[in-house]
1. When mean count of other Cβ atoms within 10 Å over residues 15-22 is calculated, the result is 12.4; to which of the structures P, Q does this value belong?
2. Thinking of P, Q, which structure, once Kirkwood radius over Cα pairs in Å, for residues 55-94 alone is computed, gives back 11.2?
3. Assuming -10500 is helix-only ellipticity at 222 nm (-39500 (n - 2.57) for each DSSP H run of 4 or more, over all residues; to 500) as calculated from a single structure, say which of P, Q it is.
4. Given that mean count of other Cβ atoms within 10 Å over residues 7-14, derived from a single structure, equals 18.1, which label among P, Q identifies that structure?
5. Using relative contact order in percent (Cα under 8 Å, 6 or more apart) for the comparison, can you identify which of P, Q gives the largest number?
6. Check the numbers for volume of the Cα convex hull per residue in Å³ across P, Q and tell me which is largest.
Structure P
Amino acid sequence: MTALAKSKILKKEILNQYKSIRQFALEMGIPYSTLVTALDRGIEGMAYGTVIRICDKLNLNPVTFKALEDTTVSEQLLENQVMSYYVKLNQEGKDKILGLMEDFISIKKYRLK
């Protein structure tokens, strides 16, 4: 996917979720002119961290630019990190981790509310 195609997706999603590009820029603390230029010419010149923040705010995956299902970008990145560690374990290690997670889930202070 080209940077220009990603820009078009971002622009469409911004306008779906906000009244205007200006309102979104103000809420994000990004200069309006910078955002408009990036959306018109492509996001390749925009700082990676800014693109991540924008995707997080719009609940988009920063790689595929598709909607995230009930998670934020930071949650998705954490899940990917956990899985990348998990797949490096042998079966004994995987069993141990799953057992520990079951133990933690049974403790009220560690569960989601």
Structure Q
Amino acid sequence: MAVTVINKETFETTIQSDKLVLVDFFATWCGPCKMLGPVLEEISEELPDDRMIAKLDIDQNVDIARKYGVMSVPTMIVFKKGKALAKMVGLHPKEDVIELFEAAAKL
């Protein structure tokens, strides 16, 4: 499954899912965000059906970024049924992102 690009129209529906949804809050001008992109694409291809990855451009969705306290990018937040379960800020290796999913799955 590929990474899904979301926006203010699709954000709430996406995070309300029964799936674990990792939302990558990113900016097009952000170097670390560009480096994280291929890592998230790779992870998305390996995910079980009960998980997904979505990307949200903070410059196009300022209110959502503010609501979830996104102060720097990249920031990744894992949601399930609209609840934020786990958060990671900055560029991290693939293993750390997978562990973020695993930690959220236990909550």
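1. This figure was derived from P.
2. P
3. Derived from Q, not from the others.
4. Only structure P yields this read-out.
5. Q
6. P
We did not get these values from a lab; they are worked out from the coordinates using the rules stated. Please read these numbers as outputs of a predicted model, since none were measured by experiment. Cβ atoms are built from the backbone, for glycine too; each structure is taken alone.
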